[in-house]
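Below are structures written as structure tokens.
What follows draws every value from the coordinates through simple rules; no lab data is involved. Bear in mind that the values here come from a model prediction, so they are computed numbers and not experimental data.
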Structure P
Amino acid sequence: MPDPISRTSRQPDVDVLVVGGGPTGLTLACDLARRGVRTHVIEAGEGLPAGSRGKSLQARTLEAFDDLGVIDAVRAAGSPFPPMQTWRDGERGGEWWLIEPDPQAPVSRQPQQWLVPQWRTQEILRDRLLELGGTLECGSRLVSLTQTDTHVTAEVARSDGGRRLMTVPYLVGADGGHSAVRESLGIAMKGEDRGLRPAVVADVRVRGLDRDHWHVWPKDPPGELLLCPLPGTDDFQLNAKISGDEFTATAETVRDLLAARTHLPPDAVTEVVWSSFYRPRTALAERFRQGRVFLAGDAAHLHPPGGGQGLNIGVQDACNLGWKLGQVIGRGAPAALLDSYEAERRPAAEDVLNLSTRLYRAGRKPQDGKQSRLRGKVCHLLSAHYRDSELSTEARAPRSETGVRAGDRAPDLPCVTADGPCPNLFGLLRGPDFTLLAVNCAPPRATPGVRTQHVTGGPLAEELGTGLFLIRPDHHIGLAADRPEEVDRYLARVGLRSS
């Protein structure tokens, strides 16, 4: 018989309860934990979500992982994307690249898209969370929630049948497309039928194929089938579009599918490690926040696969929300700061939804290289900005509209500081704090919680020009100003004061 609901948790006191142990939830939890915010993650499954799923880590995501201290583990677990290998009638039809580098992309130390199975990315983030003092509880799901002006109460059911109530200041739903958090809030997902075909994705072991290529059988109809070697494993990720809305993904049906679409026999699949059938959706939550509850990742926006954007957009949600919750909880920033999360991230997600849909419909075909150039130009997310945000203050004298402005991602360029040369800006920015760059001007007085760097030259100084630049913890320029008093005003908005 199930235990009665307990009003006490076995966990320590919690500032933020994160629902969902995927990349979005774990990234957010890591960011909060390193700020000293007491963070607990619950995951409905008995372990972290299975499958290679979102395997593409874009440049902006790799920058975030570098800042969180996991980039070495991510690099070691993955590899660059291999060249695509087309097959026709059992014969190799030539190599090509899915993504062509964008020569005009902003400079980044992580310019190359990285291939890592999602389950491995999650393990790396989990280990970092525990190292930082956060906690994770698998086999526990959200049943319902209520909230007041001061707290959120979540009813959590355990897989052993027990239930308990957890009362926390804030709760974040990062629990995927079928979000229990979103449903508890009654927030609708606004989507449209764009005629996207369903598909099967599976992690399989296959005989008879080299692991130096991403193999493609571009039959249409019934649709292309792809096998991508997953680094650090013996597996391939299979992805195949399906005609019709019904398909049961089993070991037998996956083998039959591969035999029907490729030159390989069914027994070439020696093992089906994991499989799933999905109907791609394009949808956006009406709101990303309701009171003290927030939505992030797939709980807030659903992207069709194929553009490699869903996981990456969720990580950027986490980076945006994490520092804001940290300022409100730990530094006394006005709660109104949290309003900027939806204001900044919902338009960004909406823009990427259109891109993801276009790329999914285009598929992965050699064609004339147009799609590979498009992917290379837009998928890195390095050009995403918050110029229209209320948190982006451009207080300098009028200057060219084509230059770097408040709201942009800070340029990761070499610079010369009072301490000497620095090979890249983001090395100076690493960590949970704000950074004030005084470029070719006198730094203002010190402020607790703000690192000050006196930049005296180099490509960064040339790109930014003379002035004071306050860089947010997510590496976007919050303020560009000529006068120190502008810095004081901005810091007050985010819970910081000059000493």
Structure Q
Amino acid sequence: MDTEIELKFLLSDNEVPLIPGLIMQFAKTVKNKPAKNLKNAYFDTPNRELRALDIGLRTRCCDGDCEQTIKLAGQVVGGLHQRPEYNLPLDSTRPNLNAFKPNMWPHGMQVTAINDNLYPIFSTNFIRRTWLIETEQGSTIEVVQDKGEIVAQGQVESISELEIELVEGDRNDLFLLADHLVAMGGLRMGLYSKAARGYRLADDKPLTANKYIGVVKLNRHATQEKALVQCVKYGIEFVQKHEQCYFNKPSLKTLKRVIDGVNLIKHAFKLFTPIVEGRSTERLLGEIDWLMSELDWVENAIHLKTYTSKRHAYYKKINNADALAALIAELKAEQPSVNDIEDLFNSPRYNKLLLSLTLWLVDKGWRQEWNQNAVTAAELPIKEVANTAFEKDWHGLQSALPEGKSLSTEDYLSLRSRLDRALLSGNCLGSLYDKEIRQAFRTPWIDIAYGIYELETLAYLKLLCERQDSSELEEIKAWLVKKADFLVQAMEQSRKVSLNSMPYWR
């Protein structure tokens, strides 16, 4: 049994010819292996029983020799893939689970029954180029470049990947090589394996963007340190998922999900301050702020698109105001293009940020500046930490939203950052509590948050009107103010419900 420790990248066609030269620049010695044409088939049962157990079963044939491979459940952090792997020679093209040692399977798995129902789900066929390199520090790393396709149910997806796997030595050398490779641009960290992509193709379940950030799954008995790891890991994967969704189908809402994932990572650093010393995240936060500045136009773009959509109730009113419609058209024309965003996601700086976050997680970078207080805090039960965090957020919201006071549009707009932080704490730690009670308490607050976003849209359009000297826009501005007042009345009702609800963590 081997445990793969590899980093996966997605390659654009322009960068494929550059890989050999980059490897030569980095390595002390390079051994170039002959290229191989690998034909692979992935097997499962009609009910996808192996998939449910996060087990991959593959047969691979090359030059008349075949083998079967089992990959058991492992973990993926950023682009770092770590999974136990078992390989056996095979005399035919059909796998045989009973040939593997019985003690390797998850408890309760019906190996023989599954084996009897196996059939090929999809295939991957590609040309593999392989280099075995030795680093200056003495580590051995295998670099693999795959170019080919995934085939399932008559559908085809291309494969253009680069994988670097630590064979022997220091894991940090793997990240040094990764840093060297992404510096050229055109490489993206790869979250999804060929198997994951193949299952989606075979089952006609394309990758789709989430409607909201979701809740991090935590073990109720986890420590604060384990919760930190899960939260940051969740955030990285959320960002990478929606980065890929954008390449598949570009949309502003998908970019907003990327922003949501980055905000969750940033919030986790602050939420776990007792064990995350500021200096350990200073550089990471600087790069996160850079990324957020690259995407700071997205929310305004969503505002413009929302209120100028033909499906929106306010479309006619705004579209009939020629001066405002012309201004909005100019602003839309200034927005970054799809190609600009794809270039951002392919850029060295963006991918080095993901690489740094991944290394920070796997190397436990927060421990570098630990004192005894941090060591003690790391072992605290996360439930205890969550209760304290939620009480602090709740008291802050109550002071900002005192019962009995009527709030204005400006009051709600000033509340956004505080409310976002409270909701993000719930995204990080809410899974520790009963789901139905949690959702009942959070729903009015989420409604208020969406109300604030809509108020921001109205405020943005009002600002655009104020910048133009037009009597026509004065009428639109007055109409926008009325719409905001009406929205605030609805939000006030949600606030009353919220303040009278029992907090779910108590």
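Below, the figures for the structure above:
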| read-out | value |
| --- | --- |
| Computed -17000 for helix-only ellipticity at 222 nm (-39500 (n - 2.57) for each DSSP H run of 4 or more, over all residues; to 500) - originating structure among P, Q | Q |
| Parent structure of the calculated result -0.36, -0.78, -1.09, given that log10 I(q)/I(0) by the Debye sum over Cα atoms at q = 0.06, 0.09, 0.11 Å⁻¹ is the read-out and P, Q the choices | Q |
